[in-house]
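Student: Listed after this line are the structures, all set down as structure tokens.
Derivation of every value follows stated rules applied to the coordinates shown; laboratory data play no part. Remember, predicted model here, so these are calculated numbers, not experimental data.
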Structure P
Amino acid sequence: MVRVRRRQTRRALAAGATVDPALTAVADAVEGEQAAERPCSVTSLAGLLSVDQPRASKLVAKAAAAGLVRRVSDQHDGRRSLLELTEAGWAHIADVRRMRQERFAAAMRSWSAKERADFAGLLTRFVDALDG
């Protein structure tokens, strides 16, 4: 488990990425909220990323400067803005998912179909247990 944590800390799945992994996390969180049809503000993003609001604000500014997200007016509350992915943001998310799938496929290339299925089931069970 220590090796897994260390590889995650080094962001092994992001190897070769052209965008800062923190900005990928922003885009991924915004995409998740859009997919669930929930509004995403800087405050809600802070909760999703487990960071404070000023840090979330800085990350959003960087993600917007990178062209991954944009701020739009909240139609229900003119005092706040909501976040949405740009075309470049959607393309980035697709690229990251493709890259992750390729990394997983390469790591499991020598595994049998049963081993991959067993692993998928156990990993899903593990992640579900983490979520409580």
Structure Q
Amino acid sequence: MLQLVEFIATRYKKVAEIGIGKNTLVAERLMEKGVKVVATDLKPVKTNVEFYIDDILNPKIEIYREAELVYSIRPPPELFSAIKMLAERIHADCLIKPLYGDYADGELVNYKGLSFYFWKIKNKHGCKTVSD
């Protein structure tokens, strides 16, 4: 997952991880690289990053304001559309790293051997594109 940290850290200054769960490594590494990270989950999570209890099916938008990217690692496929809708609502890019075999309708990116789906919302934040 270090490729994911590199991909995000070289393109974004503020991000939101949806459904962080027990695997806090990516969010914490991003924070170490100077990226402001907001993480959410349905249950309390022990982490050093800014954390909120929130339900992606009924998100508290104020938590995510100013995030340039909304991402999730291995979310259940039934949450893909809610994650994408949140990203669209706050005008942020969206990245989903699915479980192997899960399919989404986004651009499938292979970044240094790590595959994930990516949706670019207008280059409003001045961030680099996938091909940069």
Structure R
Amino acid sequence: MGVIKKELKLIGGKGEKKVNVLFDTGASFSLIRRSIAEEIASISPLGRRLRFLLGDGKKVLVSREAVSIQIEMKRCLVTDHAIVMDSLAEDFILGASSMQFYQIKLDPEKEDFTIDRERTKLQLV
């Protein structure tokens, strides 16, 4: 069993870039490293700061900004809202809220994932 990381293309309003994406069921929201966010997207301020408690229960990361991006995965285009972080160990962390919405299922044994293609289709009702 292993950590699931994949090289995927992030697409923003200013460009696109292939980055390493960590699929993290322990992260509430998706997070993006500032240098990548600045390169591909327009960063928007949040109304209030967000505080994220790390797994050690002590260290806190704070952000006041976010980006809207798209991610190409398994021939699907996923739209996500990612919190911009100044210091992040990974290029991009795909959080649990996005995985739940798109019904992304992780397979730790194969170090792979599946995605429900129906969830990526736009529907106007």
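Student: Suppose you compute helix-only ellipticity at 222 nm (-39500 (n - 2.57) for each DSSP H run of 4 or more, over all residues; to 500) for every structure in P, Q, R: which one lands on -20000? Before the final figure, lay out each step's value.
Tutor: Numbers: P: -20000; Q: -6000; R: -2500.
Considering all the candidates, the number was obtained from P.
Student: Moving on. Ranked on Rg/Rh (Cα atoms, Kirkwood Rh), which label among P, Q, R comes first with the largest value? Walk me through the numbers on the way to the answer.
Tutor: Working: P: 1.03; Q: 0.91; R: 0.96.
Structure P comes out on top.
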